[in-house]
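Have a look at these structures, which come just after this line.
Here, each number is a calculation from the coordinates, and none is a lab measurement. Predicted model only: the values in this text are computed from it and were never measured.
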Structure P
Amino acid sequence: MKKGRVVPKNTRRAVDSTKTFRTHRSDRLILRELERHGRLSNVELARRVRMSESACSRRVRALQESGAIQGYRAVIDPKAMGRNLVAYLLVNLDQRGATDANAFLDVIRGDDRIASCAAVTGEFDLILQAYVEDVDDLTDLSLDTLLRIPTVRDVVTCLCLRIHKS
């Protein structure tokens, strides 16, 4: 964020980039396997990280309780949902209070087309990743949704041609 910009403190499901975890080598092995294969059974996970099933189960539970494991979900191809285009929207906000920033974030959280929203350094305040049906849907998101939020000053849109790593 540029100097003078307000970043709301209480953002639901925000990633705290200042939080650090002290993890043992075994924990990192568990996290790596679960990141790649989130549906592994405890038996298979324990086999892959070379520890007993009970020890593996205890470590997974501790990782969940510490917040290192934030949840489990299905990764769905956006095209299966009719979302054929990927766009990155670079957003600048006006210098307003936390209430206005929270109103913006409420709109972002409520729009299923927006997959992620990150506060960044540099020329823009935020980068949004959006999965949209087509150019008309992207136009609606940019012009009729984002630019109608009072705190949004401008939006620059970049269409994604190819994703090399996700």
Structure Q
Amino acid sequence: MTAGRLLPAASYGEETNMEVILREHVDNLGKRGEVVKVAPGYARNFLLPRKLALPVNDGNRKLIDRERKLADVREAEDRATAEALASRIAQLELTITRRVGETEQLYGSVTSADLAEALSAHGIEVDRRKIQLAEPLKALGESTVPVKLHRDVTAQLKVTVAKQ
């Protein structure tokens, strides 16, 4: 090799994209069972160790087909449960009271944790991270807050912040 010449990228150990089969839905990449091309480092360091994907070969394709059939049944059950919960949430109107100042300004705010606690008081258990509150509610009045119960199911929760 002569000094000053650059080697092609492949000889540095860098590979081109690698094909993997997804075992789970990965945001911004693909759904379960899809064959996708990813950077080798992403596959090696993230997808494969977390069991989110498998390398492409005939044995893994058969394994994924079996898993997909089971997952489709499970997915349908999860979606039906989420839709039932969404209809319960849509019928519900939460009223949360907070102390206010003389100018009708709230002391503090209403966060997703407060909403999750209020929902659990009504017998609906929802993880606070599923409540998609862009920023805490800091004003009196009515608001509609989306609650993402499933990848395809989002309920609209009516929240009224009232003064104490």
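Where does the value 19.4, 56 come from, among P, Q, when Rg and Dmax of the Cα atoms in Å is the thing being computed? So the calculation was done on P.
From which structure (P, Q) was relative contact order in percent (Cα under 8 Å, 6 or more apart) calculated, if the value obtained is 18?
Source structure for this number: Q.
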